[in-house]
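The following blocks contain the structures, represented as structure tokens.
Please treat every number below as a calculation from the coordinates, not as lab data. Small disclaimer: the values here were computed from a predicted structure and weren't measured. Cβ atoms are built from the backbone, for glycine too; each structure is taken alone.
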Structure P
């Protein structure tokens, strides 16, 4: 009797092992061949093209696409079957729709975009605030930009994201925002505290509207402002250019380190790769 009970006690363990063995034999094992190839298209403005990073591709002309842009850095550090950047300096959301979406197709599996700042005349706002004008002149320009962010930009972003989805229905779309330009506290050279704080508040609003529009569409959003925290203009290890007298287009754009240490980790985090 004891021998029978001993044999019975081992039987469930034997059967469990048999089931596991059979399951392992039946279930297919995922391989690299099962993972669809990444076909990546980058869209957007000067942040997406990598202005400030240097080493611009001559073939990109005035679009100034840098080998240190976050789309190129992400491509270089991942297995990508195809990559195209349509990003260009000065591009608005309408420019993205009119001039860049032709690079998308039903085969596109990944899209990144940074756009919206030019819709609210970021460059003109910075020019007004950088010049030796009054704080009030700067604040007036910033408030006009904030009105555009609030009243016009949500519709423009929504239309752009909808158009991307229509052109690349199988793609995962990642939307990356903008860094804050300045740090709180004393900045020995340049703009007054009032100007800097107003510009950063507008950047916060721009990012909030962009994130909301992206998530409403089901797109991922990357918070560049958090990635750049502690590395704004006037910090010891700044990842953003201040005014560049001999390369004005790079003013108030990320440095090479900004793209490598700020934007690339942000892109990698939201793609999960």
Structure Q
């Protein structure tokens, strides 16, 4: 009798764990599934709590799904044999990285793409959302000038490359910390890298900027993604009044841990 009771308890625990694990898997917020592709969009709970932000991300995500579904269908029509083991597999996840001054929301957009090549590919991009105006913005409002090759952008590039060199040294990848790999990091707002406002130890503030680089961007594929951090103190001479208002504190220790 004791054995049966113990077995029953164990079975119940296993069933509970299985149910919990299954329940933990989120449902996609948009899906496309055909013979050519299976693709999904996920929004995190923080994004879904803001109707305007959720609608903006979902609209962009659905365009991405449709574009890739069209390309997959064309590729399958051209070479059906390439799809004999299944269609392409795509996934995009939108997640909040930070909320600063209860207004500026930094979002990471992570993509996974498997088109049956040598290996799957991934990409990362970012969105900066202004909750007050319900729209996407850039980091321009925080800086007095952001002209191409201007003083602000040159200072950012210098700090970004210094941060990347430190990150590469930590990964024993110092041999790729070269001008050749960093040439894509240009002193132009649209070419320096995908940027977010880093969280801070001071509530409501940002400790600086983080720049996110997918595999291949600043190093070989095997090195994976890189994140460069530029502390706000480095940018202090270039800030507007709004920039001075939102920056402060230090980068939380856990935020610097890899992977991010």
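List of remarks:
- Structure from which 3.7 was derived, distance in nm of label points 7 Å out along Cα→Cβ at positions 100 and 132, options P, Q: P
- If P(r) over Cα pairs in 10 Å bins from 0, in percent, for residues 140-195 alone is computed and equals 17, 31, 27, 17, 7, the structure in P, Q: P
- Largest in FRET efficiency 1/(1 + (r/R0)^6) of positions 116 and 252 (r between Cβ atoms, R0 = 30 Å, to 0.05) among the labelled structures P, Q is structure P.
- Entry that produces 20 once relative contact order in percent (Cα under 8 Å, 6 or more apart) is calculated, selected from P, Q: P
- Which entry (P, Q) yields the derived value -11000 for helix-only ellipticity at 222 nm (-39500 (n - 2.57) for each DSSP H run of 4 or more, over all residues; to 500): Q
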